[in-house]
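Once you scroll down, you'll see the structures, which are given as C-alpha cells.
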Structure P
Amino acid sequence: MTLKTTPFDSVDFIQAPEDAVEYLKVVMEGGNSDEIRAVLNTIVRARGVQTIAKETGLTRAAVYKALGDKGNPTLSTLLALTKALGVRLSVAA
C-alpha cells in the first residue's frame, strides 16, 4: 500500500485576516528578512496576488518579484503591501 501525500503549503492554513496577522507577528518578532519576505509572500498568495496588486497599484509581476525567493522589496513596496493586507508596521523599544 502506497502512502499518498500532498505538498504542504501554509497558504492553506490562512483562513481569516487574524491568522495572517498572527503569522506575521510571530515571524516579525524573531525572523530574518528572508523569513519575513516569505511570510508576506504566503499571506499575499492567500489573499490573491491579483487582488493585492490592484490594491497597491503594483503589477502582479512586481509583487511576485518583490516577494519571490530573490526578492528584496523597497520600503514603499513593503508599505503598500502591508496597507493592502490591512496590517501596519510598528516599532517598539
Structure Q
Amino acid sequence: MPLAGAYGVVNTVSLYVEHGQETFHAIHVEASSSFSLALRISLLAAALLAALVWILRLLVRRLIRVLAGLSGLIALSILLTILVGIILFVIPSP
C-alpha cells in the first residue's frame, strides 16, 4: 500500500488560475477530502474482501470434509449443483 507507514501526505496539486468550478478551495480542500474518503472506502473494501476470502476458505474445507464422507455419486451431484448455482449467479442473463 503506497501510504502504509506514512505520517502524512503532501498535497502537490497546484492551481495558478481559477476557472469556473476549478477554484483553489475545490482543488485543495474538497478534492483532498474526496481522496481521503476514497482511500478509506478502498481500505474497507479490501478488508471485507479479505474476510470474505477467509470465510470461503473455511466453507470449502468444511465442504471437502463432508463430501469425503459421502458416496461418489452423491458428492458429484452436490458439486454439480453448486457449480450450476455459481454459473447462474455469475453469468448475467440477457
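Read the figures in this text as sums done on the coordinates, not as results from a lab. Since we're looking at a predicted model, the values are computed, not measured. Cβ atoms are built from the backbone, for glycine too; each structure is taken alone.
I have 4.8 for distance in nm of label points 7 Å out along Cα→Cβ at positions 27 and 59, calculated from one of the structures P, Q. Which structure is it?
Only structure Q yields this read-out.
Looking across P, Q, the calculation of distance in nm of label points 7 Å out along Cα→Cβ at positions 43 and 83 that yields 4.2 traces back to Q. If you line up P, Q by Cα Rg over 2.2 N^0.38 Å, the top spot, with the largest value, goes to Q.
To which of P, Q does the computed value -22000 (helix-only ellipticity at 222 nm (-39500 (n - 2.57) for each DSSP H run of 4 or more, over all residues; to 500)) belong? Corresponding structure: Q.
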